[in-house]
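In the part that follows, the structures are each spelled out as structure tokens.
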Structure 1
Amino acid sequence: MNLKEDYVMNRRSMFLTVAMAVAGILFTVFSAHAAPFRIGHHRAVMGSVTAVAYKMGYFDQTIGKGKYTVKQFPQGKLMRQAILANSLDVGGAADRAFLSAISKGANAPGIANANYWCKSNKILTSPKSPIKTLHDMKGKRLGIGKATGSYFTLTTFILPKYGLTEKDFTTVNMNTDTRMAALKSRTVDMIGLNNPQAAIAIDRGWARTVETYCKYANNLWILFANGKTLKKDRDVYVKFLRGYIRGMKLHRDNRDKFVDVYLSHLQSKGSKIKRKIVQASVADLEFGLLPNETDYKWFDFMGKVLVEKRKAKRVVDLRKEGMDLSMIKEAMKTEDWKN
């Protein structure tokens, strides 16, 4: 090889080295900006803490401004589907949906018990309806989402107490947004709704309560992670949970401020809800970030029921698998939060 050829080869080698280094830097920068942490929350009161934490700037403080996105979902199952499709990084779902997914091998571990929400779950009817109790459901039409935890709890744990089954009434499968209109138009005789939507309907005189869920079910709202993202960046989940805990602290220490922020959020989404309704709705929430033995026994029981109903492939002992509570414990310690 002559001097000229050697010079050319060295130049090419140097160019390739520099090009690869620049490409690596650009890829790193691009990835950091192109893949923000994707947060999902429910439109009902179960998602209020996430919404308030976002509006208060707590995620800006813990994750970093511009490093995350927040999206509202009408149903927990849609968040679960988004996580399994790798289009969401953290979300929430009812205990039934979460447990069913874990039993089928879903890579979506639970990272905290967000709240207990049974008080917000209601079966409603029209104010002048002859329906007084669930005994009167026979032959009637119920508007509810058939794939929801609310429907599963109703048909599995509540109706048997009244000697009823799904065959005793007609279930009309519908989204949350259409149920109140269906009740007002008498398309259905009853509907299932969560707060704040249920509280709005009652306050406006459109509906009254037939039954709530707390006597029958220990409903938990579970925060769960995208397993793929978790494997790559555990630290961002700790940061998210720290922001979430700050939202819980506001609920505990300054309820009026929490109500005002959540009210503003709901109004930004088009709701004309009254402040007193928001106040009553958020008061229904109870917190316990770390599941206790009562919760685990409830999961055990529900797991057996899910297997019997072929909604789960096996009974999962969440004490041993399906949940990674190390991150919430770290966040609780950092934020000085007691369970």
Structure 2
Amino acid sequence: MKVKSLAVCFLSLMFGSGVVHAQTAESYPSKPVQMIIGYAAGGPTDVTGRVLAKELTEQLGVSVVVSNKTGGASLIGTKEVLQSPPDGYTLLFASLGHNVNPILMPAQAGYDPIADFEPISLVATQPLVMVTAYDSPYQTVEDVIEDARKKPGGISFGSAGNGGSAHLAAELLALSAGVEMLHVPFRGNAPALTEVTAGRVSFMFYPSVGIAEQVAAKRLRILAVGPSSGLSQFPDAPTMASRGHQGFDDAAPWVGLLAPKGTPKPIVERLNEEMNRAMQKPEVRERLESLGNVLVGGTPQVFIDYLNKNTEKMTEIVEQAKITVQQ
């Protein structure tokens, strides 16, 4: 009897955790899911994330609640997810800062963007647009550069924080033009754009998401677009390449969904399936694309491969432009 009891206990120890994981995956989700976004409400990452959170809420049958945890160039939100239980109830809707922060601030970041997370779904890329206030004296990219040459450090550019796409792109322009400009970081692209619109910051590179309405309302002027092939949203806008500045295709941000490392594979697969399902709905696709997203989708492995390649490109840009931040 004792031997039988010991055998039962041994088998329970061997297979117990697997059974728990299986039950967790089968019953998931059984309570609200938190989607953490490390940027301010109203910005391109937030706007895109909220569209998908709404769809996931309907598809999963539980509330998917967006929580903006701003600061530290998205590090605050990222670290909260990093330290959360790997059960699928705390997710990270991330952007470019996720893989750039460890490059610029390895000690402060303290994580590997792939090895320390479970990538779920690459949602989209968001081409960059160089904008200034509509009543700004700058009519062209050349106007900005000429003024920067006259006033070294006197021309400012906004960003969502150190290492964000707007920061990298502006530094790339400064390197290409051989000028010095002042970086003004904010807790997200939305507050940065507010200051540009008001004329208190000279310009910024803003992801194409949501920018068309501001342009149509004559609050912003487009100086150039990042993609060398141009943007269908703004067919008359010159490209950065046509103005003599290369590399802006690679500087575009991405958005995607990740979970803490160790999240059971069935849960990752379920979330990936639901994300793809949401993005394939005609009305959702139309909404996301009308905002300026270039949708991607695909498997978790597609996201992993993209992150690996994107990290290599971002490392090259950081090294080429000699970008550093104070830690």
Structure 3
Amino acid sequence: MGKRKIKIRDVAKAAGVSLATVSQAFNHPREVNRKTRQNILGICEQLGYIHKKIGGRRHRNIAVLALDRYIPFTDFYSWVSIGTLAEAHEHGFNIVIEPFGKDQAELPMAISKNIIDGIIVMGPLPREHILMLKQQNLPLVLCGHPVPGLELHTVIPDGRAGMYGAAKHLISLGHKKIAFIAGGPIFDPVEADRLEGYRFAMFEAGLEIPREYIRRADLITYKTAYEAAEKLLSLDDPPSALICISDPIAYIIYDYLVKKGVKIPEDLSIIGFDDIPKTYYVSPYLPELTTVHVDAEDLGKTAVKVLLDVMENPSLTAYRHTLPVHLIKRKSTAIPKSAA
């Protein structure tokens, strides 16, 4: 006997709410308490219930959603966007970019108007938002940022291997005191993946990581990056090298070090991640930054390719597409003073 099909009444019963409340959570989410809405979406995920059914003609539109309207045009994701646009155009699809804000209760306009054939989520998005999108029963691909516990098609660079390679490079130069500067919460999947690569290389080399060697900064407030660098340099036993979670954070810290008269790489080696093409605000910084190269355009192209595959075959098993990265050795790393 086949498995019984899950219906909306099953969701209502499991959530302890009325059918009308479940319906409102899908159709008029602002009318439902956020905690109740989150509970309903979580139960839908557990039971495997999908509210919306697939049907109708193709519109030749792909939605690119991000936390705000600026993310697709930031240093890293602007190159990802170029890749998505090029690949979509190659296959005759349009790209519709829309924000899906953290506190936004309703779906983005393009989704609610039913003019989209598939969705690419660019960067991090709240779990609740991802569950809302899943209920639309549209092909969905996460680009650059996985969601723990959800089996979704995801395209990401190999952050673990990249940071492992960065740390190994510094170790090969003779560095033993290597600090790591994260750009978000340590439990974030991207942060955790890259941190694990750094930790594994250090462990493999038999090197200890003092707790104070792992610091956090962010791109929103430059002050946090300055503070992270200042705290590291003021330690009784400061590091001889820094690995930064991204190039922008590396350049912010680079700026701080230059102002403090710290010579790179003579006094301190530094490595970034992403290999973002140099722009006007980093051009004064020499020597050039050693970094982990990510083919951001290919990341965007691959996200579109995976999405198109899912459109053609919705039953494809979701898995993580991990793109290779490699270290670009430039002039910001050198043998430490202690080994010279």
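Since every read-out is calculated from the coordinates, none of them should be taken as a lab result. Being a predicted model, the structure only gives us computed values, none of them experimental. Cβ atoms are built from the backbone, for glycine too; each structure is taken alone.
Of the structures labelled 1, 2, 3, one was used to calculate volume of the Cα convex hull per residue in Å³, for residues 251-298 alone, giving 85. Name it. Intermediate results must be reported in sequence, preceding the final value.
On the way: 1: 101; 2: 85; 3: 69.
The correct label is 2.
79 is what came out when volume of the Cα convex hull per residue in Å³, for residues 163-210 alone was calculated for one structure; which of 1, 2, 3 is it?
Values: 1: 87; 2: 79; 3: 68.
Checking each candidate, the match is 2.
Who wins on distance in nm of label points 7 Å out along Cα→Cβ at positions 187 and 243 among 1, 2, 3, i.e. which is largest?
Numbers: 1: 3.7; 2: 3.1; 3: 2.3.
Largest one: structure 1.
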